[in-house]
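What follows draws every value from the coordinates through simple rules; no lab data is involved. Bear in mind the structure is a predicted one, so any value in this text is a computation, not a measurement. Cβ atoms are built from the backbone, for glycine too; each structure is taken alone.
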Structure P
């Protein structure tokens, strides 16, 4: 039996509120939602940067087994031709939500004949995440998702949180290394950075936040360019060249 709730002593009364998302504690807290945020804080680091020329997503991968094929492990995924996403927290939860986002995007295109906006897609994902915070017998998604892309409104970067809330960002870092990464982002971020400089900034922030030696097989980079209106993931050779510059 656990004796701590987020570092605080757990009384028998608190344990009742601890077991359900459908019950508030007397001080207005939903412990299950707070646990989901803790899963995000323990996840592998991911960073998003938005500049005038587009949006950059950078994520780290950690070798979980000696024979693991790291090139087959995806931390950044393409949602639509103009949008990408990276999940931080429980990988299975992130995969399900990103698959749902892909379904929402293709349905929108078939129904309205136009590309979905980044904000509307984020809101649809957050609607599902929020619904899992208000019913008994289910748990919140233990994942936050950085969603970035370009649409008719320009470049956009959002974070969908386990509570079902979402916020727009100029630059953001999530996961276990978010603290050191934020220090770099806050000091060096400028809106007038070029797209390549934004990638290098995100890589410097990621290197500050991780203890492992970064290599092209342990880093993923996704870029949404305003000029092309397309989100794409950089290949191994491109990642090697950028890491050499850093």
Structure Q
């Protein structure tokens, strides 16, 4: 599912992976409300993507399984052909498949790393050449508090999210002199589907770990993204910004 965007003055095209729900959706909604042309990917949640396009005429959606590198490149080519350039890349798509290491299958390990880490290379590799050519760009990679603290039963996820930080730092060193900033965001406990579905007794235990005794909202992350892609954040590069209510201070 996709539609066309029309407009002559598309100066800042935004590409968001996994923009159909949760944090990605909040980012897409905020930036679309700002008037930016926004492209999102989704995997199976076609209804979520469709509702966004119905609400915002400046959002288009492409189905993309982030484990499929050929599909990632196909979508990127289609976006560049239609819009000409992508100025802001937000690598947001994520996947969890928890298990203790002794019980974790090869597929569980590979699938999580495919979506949460390897896909960053493919999407970034597609869009960075255009940013370099125009001398301006923003890349934001979604890490996690768990990439710093680790998590019982989620070595695959924690490893991938720690890898996102290393990728971000390295890319910032490579691209900082070309007008491109690369930063990461490490959310803490944010009110997304995973937390919402959790029984209240478990939610309460997690909430008690946060000094403010409250979960974050997807909009908290979106607001930070809005700042990081602006010229006001032009001297912020190679950083991982933690948004966790004080649950983990660094």
Structure R
């Protein structure tokens, strides 16, 4: 995918963004609001109250503490970066919920609910992740998902979107070459960059869920505010800001 590549594509990208560019404005998006409420709706607290919850990829642990403060029975923060555990535990202690919070690199008991925020567009093997989530849930348990930007969003290339749809206009090779001018990790594909980028679309996510042992109970493409009048089932790939979904492990499923 991409129309402009080679030396021309590289030089255009160098001219447009010589020092790199990030379209990530998450800090401003959640400055005066709960990230959980923005992405999953204000009713999420009622859905999690009194339940065991797993934050799948808990980052710095802010949401883990927030779940506990809003009445979750116990919250497990799952993450592969063990060096952050001390900071996360300190945050939970300060909030007075340390006795209801556990951080680790694995969860050994089934949970009522799994939370996944801003992740499905980054997983290297999202199909395997859905299988793992299924195995972690109690029968009847749910996965609450929010992810985006999806691939056809104006800034769906994340770092590579030096302007709207740049990741679709320039070839992967040109974009990776441009990135290598200020990143030295040796990545040669989108999926190899820090955090990964798997070019997830709404349609692909639906197909992955359908092929998994989980059942999609709800999927809501939340429109980009300015494009809301144009949003419909045929334009959704280009007009969606984030995808909100609820998946369930059917009772009686193995």
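One table, with the values for the structure above:
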{"item": "Comparison of P, Q, R - label where relative contact order in percent (Cα under 8 Å, 6 or more apart) is highest", "result": "P"}
{"item": "Origin of the derived value -11500 (helix-only ellipticity at 222 nm (-39500 (n - 2.57) for each DSSP H run of 4 or more, over all residues; to 500); candidates P, Q, R)", "result": "P"}
{"item": "Distance in nm of label points 7 Å out along Cα→Cβ at positions 137 and 169 - highest-scoring structure of P, Q, R", "result": "R"}
